Structure 1
Amino acid sequence: MKRRARENDEAARKVTRRALFLGGCQAAFIAVLGARLRYLQVDQAEQFKLLAEENRISIRLIPPARGQIFDRKGVLIAGNEQNYRVTITREGAGDVETVLRRLSEGIPLSEEDIQKTIRETRRRSAFVPHIVAERLTWEQLSWVSVNAPALPGVTPEVGLSRTYPLDEDFAHAVGYVGPVSENDLAQLESPDPVLQIPKFQIGKIGVERRLEDALRGKAGSRRIEVNAAGRVMRELDRREGVEGADIVLTLDAQIQNYARIRMEEHSGSAVLMDVRNGDVVALTSAPSFDPNLFVRGISNPDFRRLMDNDHRPLSNKSVQGAYPPGSTFKMVTALAALEAGVITANTTVYCPGYYEAGGRRFHCWKRAGHGSCDLTKGLAESCDVYYYDISQRVGIDAIAAMAERLGLGVRHDLPMSAISEGLNPNRAWKQEKRGQEWRIGDTINASIGQGYVLSTPLQLAVMTARLSTGRAIEPRLVHSIGGVEQPVAEAPPLGLTPDHLRNVQRGMWAVLNQRTGTGWSSRSEDKAMLIAGKSGTAQVRNISAAERARGVIRNDQLPWNRRDHGLFVAYAPSDNPRYACSVVLEHGGGGGVAAPMARDILLFALSGGIPPLSAYPQNQRGRIESHQQSLPLRAPETFSGTRPTRA
């Protein structure tokens with residue numbers, strides 16, 4: 001009996017413990033559930049309210065104002081202008097064709113424009129606006145606003161569009177913008193959402209493309225209320241975006257304009273550098289084109305005209321064109337031989353008009369020969385045989401190493417499209433690329449900038465800047481981004497023997513200032529603006545033995561595309577260098593055509609405008625005065641340098 005009572009008490013205690021445990025679990029569950037309900041209904045109320053509102057609120061991006069581009073003095077190169085346009089929605093218009101024909105009474109709309117707009121509106125939702133016409137005048141936009149009651153569904157709008165006020169002057173360097181393409185988006189890992197905006201424009205070439213991220217800015221947004229069909233009912237709020245950064249280039253608009261006009265009838269390039277800091281002051285490619293055509297939508301005839309032009313106006317020859325440097329390369333060969341110790345400035349080579357090596361005869365440009373030549377005469381009169389001879393003493397590898405030290409065969413990093421690194425060949429290159437051994441004739445050709453050697457006008461300007469200063473000058477195109485000046489490191493010395501460099505500089509001075517020099521007729525008579533330089537001619541065809549025997553055909557008797565390239569490199573003033581210049585003329589007929597252009601560009605830069613006639617040889621002043629007056633240069637007030645405000 002007592003045992004049963006104890007068992008009953010034990011069982012009761014167990015039931016009580018279980019009841020308490022289950023009750024505690026229930027209480028804990030209710031507490032957690034209550035806390036969760038409070039979190040969802042109180043703490044997260046705003047978040048869930050927003051999620052619910054997204055069923056009727058849409059967030060749309062506002063394209064930012066694109067950063068503007070200026071020259072070194074604040075002259076506007078690429079800016080934004082107000083773009084007056086009209087749009088139409090099929091829902092509001094009803095009979096789209098009737099409304100468009102009424103609209104054509106006030107703004108220019110062809111029958112083709114009308115039919116195209118009708119097709120576009122039918123392909124889209126009824127409430128989606130379609131651009132009917134843009135770049136309207138204020139009077140045309142006003143007419144649309146005044147006649148709004150008779151034009152249902154038509155809305156006048158004001159936006160921004162890119163404009164290039166100096167049109168052709170900076171087409172290659174600055175580039176242009178255009179609508180985002182599928183190819184553009186495919187090249188980006190994480191495309192900016194703003195790129196999805198219809199007809200949003202981005203940089204396509206040049207600075208516009210390479211500095212796109214800085215120029216684009218950041219998009220703003222606006223919250224709008226839409227109905228179930230997606231039609232906009234009202235704007236709830238707006239957050240403005242961040243304008244793109246303004247960019248100041250090192251280019252000088254006035255010098256750039258002069259260089260382009262000076263080369264207008266030719267196919268080629270001119271590059272001008274400030275040798276003190278590497279600033280690229282002018283960088284022009286001829287012929288040029290109007291980048292505004294691409295912004296506004298270039299027509300097929302205009303595009304075909306550019307593509308069919310044998311002077312290739314769309315090509316940026318200053319950085320993309322790689323040419324045999326011809327005799328402008330001779331300073332490289334001379335310095336390589338001097339530094340290697342295989343010659344001195346007084347070493348002479350006899351030139352009978354040819355050089356024999358490997359069972360082959362290599363001709364000098366002067367058929368009768370130059371006689372005995374030392375370094376100065378070899379440069380001044382551009383004796384080929386002198387360089388054939390010394391190249392055999394120093395070898396191609398030392399020549400290639402010197403070329404690289406002077407900036408040739410190197411891709412200089414400027415914010416431009418498709419920059420070429422040229423070609424600086426040596427033994428290893430030929431073995432790797434051609435699977436062939438380097439030959440004696442390869443060195444002979446390379447010694448005068450022919451054969452495999454290729455250089456861009458930019459590289460030749462860099463080479464000239466380094467020769468004039470003895471320092472490893474690097475080109476710079478961007479002065480500041482968003483008001484922050486880009487750092488400029490002091491150029492280190494090239495490590496050349498000062499006497500060797502002075503001897504080469506003396507030879508370049510003799511080219512223009514010694515009566516027997518190849519550039520004598522292109523000299524400056526102003527003692528404060530004397531020029532040192534080197535002419536170059538690059539053959540683009542082989543001259544047969546038969547033609548050489550009966551007399552080489554003159555360039556002006558050949559078709560344009562078979563004439564020699566003409567080159568000239570120079571710096572000034574010769575005693576205290578400020579600028580270095582390179583000019584390359586495709587099929588220009590030789591350095592004698594390029595030399596006057598280089599001289600004129602240098603004198604223009606040093607004079608701050610049209611050079612005084614006293615800087616030219618006496619017997620040329622009448623012709624040069626007439627030529628100066630005929631140049632269609634921009635008015636000086638165009639380059640006042642007052643930076644305009646944003647549109």
Structure 2
Amino acid sequence: MAAKSSAKATTEGRNYRRYKDGDSKPNAWQEEIFKAGWSHKCPTYVLRTPPCSGSCPSGHDIRGWLDIVRGVEKPPEGITWQEYAFRRMTEANPFPAVMGRVCPAPCEQGCNRNMVEEHVGINSVEHFIGDWAIANKLSFPKPGTETGKKVVVIGGGPAGLSAAYHLRRAGHAVTLLEEKAELGGYVRYGIPGYRTPREVLDAEINRIIDLGITVRTKCRVGTDITVSELEDKFDAIFWGVGTHSGRGLPVPGWKDTANCVSGVAFLKAFNEGRLQHVPGRIIVVGGGDTSIDVASVARRLGHIKQVSDQDRVDHVILGQVAHDVAASASREGADVTLTSLFPVEKMFAAQREIDDAKREGVDIKGGIMPLEVIKGADGRATGLKLCQCTMDGMTPSPIAGTEFVMEADLIVSAIGQSGDLADLPEIDNGKGFINADKTMRVPGKPKHFVGGDIVRPHLLTTAIGHGRVAAAGIGEFLDKGEVGKRPKVDVHHFDLLAKLREANLSPAPYDAGATRGTDKSKFALHNFENRGPNEVIPHEDLFLGHFLHTPRHHREEVHIQADQVIGNFSERLVPLSDQTVVDEAKRCMSCGLCFECDNCVVFCPQGAVERVKKSERTTGRYVETDYSKCIGCHICHDVCPTGYIQMGLGE
């Protein structure tokens with residue numbers, strides 16, 4: 001017993017104990033906190049995720065690179081702010097120039113600046129930085145170490161390239177297999193070049209491949225190499241095969257009708273250069289971005305009156321022939337109608353794309369559903385029977401007595417797509433897709449991970465985010481044999497410790513002694529708490545009164561009128577200028593992180609809040625609180641524009 005008592009005494013002497021054995025009565029914190037001369041409630045600097053990042057499927061640290069562009073976060077010596085912003089961007093997403101053009105920007109919908117006047121033009125800043133990086137030939141640094149692990153990535157689209165990028169940066173040997181002749185997936189074979197210029201796409205793909213990724217094109221898994229061979233040869237497998245089989249209309253007369261084609265097939269034929277003109281009357285059924293692209297491309301290609309049977313558009317789209325460019329010199333505008341189950345104002349396509357399509361001569365009809373393909377004596381479609389409808393969720397209900405027929409020479413279905421997994425029954429979930437858990441792992445197949453549209457057709461930024469998450473899971477699997485849970489807010493976060501290391505301000509080693517409070521300690525970041533992986537900061541926690549009404553700096557757009565659209569494949573978006581991009585970034589409210597406005601210093605009545613010494617200062621550590629002076633009045637909290645200051649139990 002004596003030995004035990006001695007051991008207990010030694011332990012208690014070494015470790016501080018706030019409560020002693022037998023303590024059970026709770027303290028009256030209300031009485032303690034609200035005493036006039038002092039308080040336990042003092043400022044705590046709480047880092048939280050801004051809603052722009054929380055809304056970004058690819059996981060950008062958007063606030064971080066906007067703070068760099070606006071000049072709040074300074075780059076290390078010898079690196080420009082443009083390059084520093086690019087490095088921060090590409091920690092999550094290696095395609096800033098592409099995504100700055102085509103992403104529908106859910107981040108902008110989430111932006112807290114919408115509560116002041118209008119969101120920050122996040123896409124336009126990303127566009128500028130992406131183009132700057134290409135113009136200045138920036139490359140990614142090679143991995144510092146090699147892990148000796150080998151991973152195969154199947155599919156060279158956004159998900160596969162993202163996974164390959166993150167895996168290679170981690171030091172794994174990566175082999176990328178692609179069925180088609182070129183990499184890019186849906187960005188190359190689905191999105192028209194006037195939205196994603198091919199020189200931009202190629203530059204960002206080549207930058208990834210130059211990390212040391214082995215590429216094998218024209219290789220179809222299941223035909224040219226088996227899954228079992230891949231399992232034997234590689235330590236992990238990532239599936240990013242995309243969805244390249246378009247869905248037909250679920251109406252009588254569609255199946256096996258020659259001039260009824262999918263939107264996927266139509267855009268693939270165009271982007272491969274085979275489709276050079278279209279027939280005179282086209283109906284596109286859809287309502288999403290793909291249907292807008294089909295309709296807009298059809299208007300640009302134009303119509304030729306005299307076409308041989310061999311040059312019929314369905315022959316080209318189905319891959320049998322290619323149009324002779326020289327024969328398509330004289331064109332007229334095609335009559336293009338786009339129909340949507342939803343009213344036009346509720347269509348899924350981006351509003352900017354809808355407006356452009358209307359301006360370019362596309363007739364958009366909302367609230368109607370297809371009923372039947374009308375055929376002629378030769379078995380070809382001559383029109384489409386439709387009616388008005390109402391929507392119950394995603395299910396249309398026809399309105400009796402509203403039926404009508406629209407004549408058509410070509411009907412395009414752009415209502416969805418699925419994977420082409422005919423040769424891969426071992427991973428097909430029976431619906432043309434591959435199942436995934438939250439870590440992007442294929443259930444029941446430990447070595448297999450997956451991402452992109454083959455999991456769930458969605459945005460390009462979603463596919464890129466899948467690749468990032470899967471690469472992290474693969475890294476854990478290769479290192480530990482298992483994969484842990486993902487954080488609640490699964491994005492790239494501002495890393496204060498990394499910023500301190502960059503500025504040579506790393507905390508001192510922990511001395512393992514008894515400690516009460518950290519205000520005088522050098523081993524800890526005093527009164528700082530990182531809630532980024534768990535919380536998104538809402539606008540209610542900001543002091544919006546600090547922000548003046550500042551109009552958004554919009555990118556210029558080249559608007560094409562209906563009588564000028566034929567043959568016009570020029571890019572429509574004009575990047576911001578050097579100064580304008582900085583001015584737009586300054587509209588960012590830096591939600592959840594200090595942007596050094598001095599409000600807390602100016603308004604503290606006790607002089608308890610002071611700037612950190614300049615030699616010890618960096619982003620996120622601009623001010624500190626002297627708790628011996630603080631009385632807990634929470635004025636600093638009230639006037640903090642970004643919500644970075646919260647009242648906590650400080651010591």
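Once distance in nm of label points 7 Å out along Cα→Cβ at positions 215 and 623 is calculated for every structure in 1, 2, which label goes with the largest value?
Values: 1: 4.1; 2: 5.0.
Looking at the calculated values, the largest one is 2.
Figure out for me which of the structures 1, 2 the number 14 belongs to, where relative contact order in percent (Cα under 8 Å, 6 or more apart) was derived from the coordinates. Let's see the in-between values first.
On the way: 1: 14; 2: 22.
This value belongs to structure 1.
Looking at structures 1, 2, which one was helix-only ellipticity at 222 nm (-39500 (n - 2.57) for each DSSP H run of 4 or more, over all residues; to 500) calculated from, given that it came out as -11000? If you can, show how the numbers build up before the last one.
Working: 1: -11000; 2: -8000.
Answer by label: 1.
Readers should treat all values here as calculations from the given coordinates under stated rules, not as data from a laboratory. Remember, predicted model here, so these are calculated numbers, not experimental data. Cβ atoms are built from the backbone, for glycine too; each structure is taken alone.
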